[in-house]
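Trainee: Please find the structures below.
Read the figures in this text as sums done on the coordinates, not as results from a lab. Just so you know, these numbers come straight off a predicted model, no measurement behind them. Cβ atoms are built from the backbone, for glycine too; each structure is taken alone.
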Structure I
């Protein structure tokens, strides 16, 4: 068997997760998503990553079941496509939500820093001085908790569906670390200033509330990705059902479970 045939045989045996991870490795060899997209557009003709992944997933499923009944092969192809497209959509969802969160957090940091600076110059001190200090301290603490919950949710989704590999491009991963350090520094300053000002200690945060928030954020990543994948594959009714369940769960978490799978099978 020639080298090219061996490579083709190996590639045709890759699982949906392995296909997406191979693509991620290629994409992350670029410093940022802009450079990666530019490399795709430079090809003639440009090849959309999702189109390539879908073709490879379908080919791999057909190859692995060569000689089986058509209905068995068709079912395997549909399953491989669902799982592959879902993982691609999950990467996109993680990327977009992280970008949005970083943009918001930068604005929060600027606003909190400005308010803290103004508060330290508040002379003479108003009767609401301690209350304003407590509000800023608690808001800074809330932002830290939100960032950690978002990070944990991303890590959990990546562990389950991407074998623990990061979905973020290198520049975004570095920006996330910098943002987390910045927000933690501002929160620490807010706590120290509150202590100096004699503001009573705040109420300790409920660990169960943090866990619940993390679970909610996992669903915010996974459920829209599943719905988008099914929509792209022409399964609009199932896509609508998952999207509706996700939205209902956000309004009344006890009513609708948020951990539906994309296919009838267990997620590998």
Structure II
């Protein structure tokens, strides 16, 4: 079996367990991980010995999204380089989304930005209650563009508008309420038991029928979906090369508020303002 630098693959009873394996950086993406994940999901989709895939993270986090060093490099990319980079990331999400095997998200901890993108392309998601999440891109002057075609159908426009715009943190209980997560677990042992239960149920399903159902679900999406994917790639490339996109990342690296980050409401009587 091929060895990987940033992920681990383990096969148990016709189930492939794919583990993001960069725990020191909370399993954040870098170009190698993006390539390895894309490659392994393409391979597993055609592996007739595999009936289901479990995606999880090593350590305390599921995935913190894009690696900060990777993001730091992107601020100096041209628009064309950022476009190609965003295209590779989008291809990862689309590859997992189109995998003809059921993909179960075992969410063992925090997920931010692109980490939530991975959650959104899983077919069934179970998470520990303590997991924290956020669409933190807006705080860095960019946007959750390439994940949005997969996230918005899961959580709906009304929830996307709130959490995309605010970048606020929310817990797994809220994620369950808005449809991002199917089931909650009390702790890791409970998480593993629930994963085992759902795998037992999936093994009562016909592999060919499950593959057909996944194709059916894709066909039921908006006919403009492919154009939407292209638009989202161009949007993130544009904002990454913008002044605010660069300022957001620099401010994060320098551990200071971005130039737009201030709180005019703090210390004021809001009722006076609203009554004027």
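Trainee: For Cα Rg over 2.2 N^0.38 Å, for residues 30-69 alone, find whichever of I, II sits highest and give me its label.
Mentor: The structure with the largest value is I.
Trainee: Of the structures I, II, report the one carrying the highest value of FRET efficiency 1/(1 + (r/R0)^6) of positions 158 and 206 (r between Cβ atoms, R0 = 35 Å, to 0.05). Display every interim value, and only then the final one.
Mentor: On the way: I: 0.85; II: 0.45.
By FRET efficiency 1/(1 + (r/R0)^6) of positions 158 and 206 (r between Cβ atoms, R0 = 35 Å, to 0.05), the leading structure of I, II is I.
Trainee: Could you figure out which one of I, II the value 23 for relative contact order in percent (Cα under 8 Å, 6 or more apart) was computed from? Intermediate results must be reported in sequence, preceding the final value.
Mentor: On the way: I: 23; II: 19.
Going label by label, the one that fits is I.
Trainee: When distance in nm of label points 7 Å out along Cα→Cβ at positions 14 and 190 is calculated for each of the structures I, II, which structure yields the highest value?
Mentor: Top value of distance in nm of label points 7 Å out along Cα→Cβ at positions 14 and 190, among I, II, belongs to structure I.
Trainee: helix-only ellipticity at 222 nm (-39500 (n - 2.57) for each DSSP H run of 4 or more, over all residues; to 500) was computed and gave -15500; which structure, I, II, did it come from?
Mentor: Checking each candidate, the match is II.
Trainee: When semi-axes √(5λ) of the Cα gyration tensor in Å, for residues 86-197 alone is calculated, the result is 35, 12, 10; to which of the structures I, II does this value belong? Write down the numbers at each step before the final one.
Mentor: Values: I: 35, 12, 10; II: 22, 17, 11.
Label of the originating structure: I.
Trainee: Identify the structure, out of I, II, from whose coordinates Rg/Rh (Cα atoms, Kirkwood Rh) was calculated to give 0.99.
Mentor: II
Trainee: Out of I, II, which one gives 1.00 for FRET efficiency 1/(1 + (r/R0)^6) of positions 62 and 110 (r between Cβ atoms, R0 = 41 Å, to 0.05) as computed from the coordinates?
Mentor: Numbers: I: 0.15; II: 1.00.
It must be structure II, since only it matches.
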